[in-house]
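> Below: a set of structures, written as structure tokens.
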Structure I
Amino acid sequence: MKDRVEAALIQLDVAWLDPERNRRRMLELIGKAASGRKLDLVVFPELANTGYVKPRDKEFAARYIDAAEPVPGPTTEALAQAARQDGLHIVVGLCQLHPNIPAALYNSAVLIDAAGEIRRIQPKAHLPAEENHYFCAASNVEVVATEIGNIGMLVCYDAWFPELARVLALKGAEIVCVVFNGPKFAPHVPRRLEYAAAMRAIENRNFVLLCNRVGTQEKSVFFGHSVAAGPTGEIIAESQTEEEEIVYATLERGVLVRERGFSPVFRERRPDLYAPLVDKL
């Protein structure tokens, strides 16, 4: 990992079923985020090209599939150009057309490096509620070694499963990017994103960057509050708003090294006690 990684979480107001508009806005906000400063990494929310799904509906499903994109495709090509221009890495959540099966979809996080190359497509592993009617699930998770550090990705609900974040850590993740679509539930607890990011970070002594969207979609209100947490569990940076915003965070390698030296959680693991984790209910 670089000694210092300068990151930006772009808390996007996603336009429903309008990938062209969302693409333009992503490019505008990258330009704004990188203006006057050198960024290494930009993170966008989940499903940033299309917005979220709705309860099972045949007509909506057809429109949603029409709005989805291949990877590579228009959004990744536009973002790759921005990555090359500004010399930064980009993680973005996309509604992705299955590469082989017509009209099948993935809910994916995509990593583009500073050379504009797609380094990893990471589909969502845990599909809650209505997502089971729309998306195929991931079959694995992987970590990518980049010039700024080892990057792993999780998609929204995946972050509620500490096992998956630990698998990424065991595969070498220093930075875990979580693309998120978090609407308000009752009771509404906006700090739950802060708690989740901090716990995943301190459990694995790495950095967690969680980027949530904002805006409305029918009756759903997405509440932002994106957050960056460090290896001690401290909150490095966070949004306090439900508005479109850019949250900047500096990730320092020295903190990760010191924490792993002080508390060697990987060496002190007890896999012999963890068999129930893989037992089926």
Structure II
Amino acid sequence: MSETVTVASEAMATRFEVAIHGATAVILRAAAEEALEEITRLESILSLFQPTSEIAHINERASHEPVPVSPELLTLLLRCRSLHAETDGTFDITIAPLMRCWRFMNDTGAVPSEDAIPEALECTGMQHVSLNEQNCTVSLEKEGVMLDLGSIGKGYALEQAAALLVENEFQNFLIHGGTSTVYAHGTQADGAPWRIAVKHPDEGKPPLQIVDLKNESLSVSGIGGKSFMDNEGNEQGHVIDPRTGRPTQAARVAAVICESATESDAWATALLVDPTLTPPSHIRVCDQIDS
């Protein structure tokens, strides 16, 4: 008889949850807990807000001297650089100065002065980040540049946690990080595919789309959640266009599907910023709502 176990924990300011089924509940629970522990471990590396994290060390020191990092983090940063190029700069992990400028880093946001936006833009862009593969170090080429992996960290953590479950020979599970990214492997206990609804941004409206996932990730990005209304009555969301320095107004929600949760997380953000982008053929774009 197949058992189903659900285990949850908090990390990256998000509720992560694993639903897994198989033969023995005790074994399933231990596997799910190990996967969630992997996410907590990655938070200790990637978090902008944990002072002992590798990202915090980079932000503190890398504009003064090359900072040694783990091979794991360097590999992820190289991937971020590639995704930045693929998305025409709409996915950018140097977004932190703009997030701080718009007071989204530790608050719900506020309109900055007009002078503050160009100043923050001067510290934005992957051209300011030097990745030395031979020495495994990171340098920031300008004072004030900061890394923020918020638009890829959850997806990467899910991908690594899922890989751990598969490595341990668990084949049927679903793992999600809040409402932004979900990864489904195998099938549900009854053999049906994992079925996920893409929520409409307007309360009370039916889902934008119902998608079946198997060995795939779905990521959704939207301007709701952390946002504020400006003096003109316009909603300003926390997803900022790194090219203009202003919250994106191009779309209200974007959702993408692909095998990699890391990629889906990054591309959902990129397509929210610029819905006209053409992703690689292995990425499927769900229905979007333009502004």
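Here, each number is a calculation from the coordinates, and none is a lab measurement. Worth saying up front: this structure is predicted, and the values here are computed from it rather than measured. Cβ atoms are built from the backbone, for glycine too; each structure is taken alone.
> For mean count of other Cβ atoms within 10 Å over residues 88-95, the calculated result is 27.0, so let me know which of I, II that is.
Details: I: 27.0; II: 22.8.
Value 27.0 for mean count of other Cβ atoms within 10 Å over residues 88-95 corresponds to I out of I, II.
> Given a value of -0.74, -0.85 for log10 I(q)/I(0) by the Debye sum over Cα atoms at q = 0.14, 0.15 Å⁻¹, for residues 56-215 alone, point me to the structure among I, II it was derived from. Mind dumping the intermediate values first?
Details: I: -0.74, -0.85; II: -0.90, -0.98.
Traced to structure I.
> Quick check: 0.95 is what I get for Rg/Rh (Cα atoms, Kirkwood Rh), calculated from one of I, II. Which structure matches? List each step's numbers first, then the result.
Values: I: 0.95; II: 0.98.
Label of the source structure: I.
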